[in-house]
Structure P
Amino acid sequence: MIVHNVYFWLNDNVTSDEIEAFKNELKALKSIDGVVDLQLGRPAQTLRDIVDKSYSIGLMVVFTDIEAHDRYQADVKHVNFIENNKDKWNKIQIYDIKSD
């Protein structure tokens, strides 16, 4: 399994309606072949100072394997999501994990 973690820092001028549309477009990526699970949300308000809560939206996508991850990256839904939304974030951080 490949776990794809993406953290978005949205621009201050993004409206609540735009945030909802952004989240709905992310949820639609779950239909891409090879996606086992997709979860998204805002930072959990945990009490530990070591936890980074500075991002706006976090996304976790689980793929069957690296080939599914690579297909997802090239899929038109994913490409369109980036094209339609890249102006809404000022920072993005991505971590990919290969499950043991």
Structure Q
Amino acid sequence: GGAHVSLRTSSGAYSGELLAVQEDGVIISSDRIMFAPFSAIVGLTVEKMGAHYRLGTADVPRGERLAQFRAVSRFPQGLTPNIRSVLLAQKSQTEIAVLP
């Protein structure tokens, strides 16, 4: 599985498994499958990892740093349409919930 993360946006605090890391944000599995854009994140911590695996307000990882976050996610290559539909079905969702 992926690393466990805690993240905060202006709408609340969330924690769950880090499923995938995209150029524009992270996808986590909590009570539902959620996407948090980097622009909405005010804090993100990857549990049991060092300070290098933390993000602050509107902190957008690029290049090697983005690759490091991807490496600790469950799907480092990203979510294929097939994987995405299986994950959503497990949570009885039709779409990934986007965190404001």
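Where a number appears in this text, it was derived from the coordinates with a stated rule and is not lab data. Note that the structure is predicted; figures quoted are calculated from it, not measured. Cβ atoms are built from the backbone, for glycine too; each structure is taken alone.
Out of P, Q, choose the structure whose coordinates give helix-only ellipticity at 222 nm (-39500 (n - 2.57) for each DSSP H run of 4 or more, over all residues; to 500) equal to -9500 when calculated. The partial results should precede the final answer.
Details: P: -9500; Q: -5500.
So the calculation was done on P.
Matching task: 27, 14, 9 is the computed value of semi-axes √(5λ) of the Cα gyration tensor in Å, for residues 29-84 alone. Pick the structure from P, Q. Spell out each step's value before the answer.
Working: P: 27, 14, 9; Q: 19, 14, 12.
It must be structure P, since only it matches.
Ranked on mean count of other Cβ atoms within 10 Å over residues 37-44, which label among P, Q comes first with the largest value? Could you put the intermediate results ahead of the total?
On the way: P: 12.8; Q: 17.2.
That would be structure Q.
Suppose log10 I(q)/I(0) by the Debye sum over Cα atoms at q = 0.13, 0.19, 0.24 Å⁻¹ works out to -0.39, -0.86, -1.39; of P, Q, which structure was it derived from? Don't jump to the answer; show the numbers that get you there.
On the way: P: -0.47, -0.98, -1.38; Q: -0.39, -0.86, -1.39.
It was calculated from structure Q.
Can you rank P, Q by relative contact order in percent (Cα under 8 Å, 6 or more apart) and just name the one with the largest value? Please list the in-between numbers first.
Values: P: 50; Q: 32.
The structure with the largest value is P.
Could you figure out which one of P, Q the value 0.92 for Rg/Rh (Cα atoms, Kirkwood Rh), for residues 13-60 alone was computed from? Before the final figure, lay out each step's value.
Details: P: 1.05; Q: 0.92.
Structure of origin is Q.
If distance in nm of label points 7 Å out along Cα→Cβ at positions 5 and 21 is calculated from each of P, Q, which structure is the one that comes out at 0.8?
Working: P: 3.0; Q: 0.8.
Here the read-out was taken from Q.
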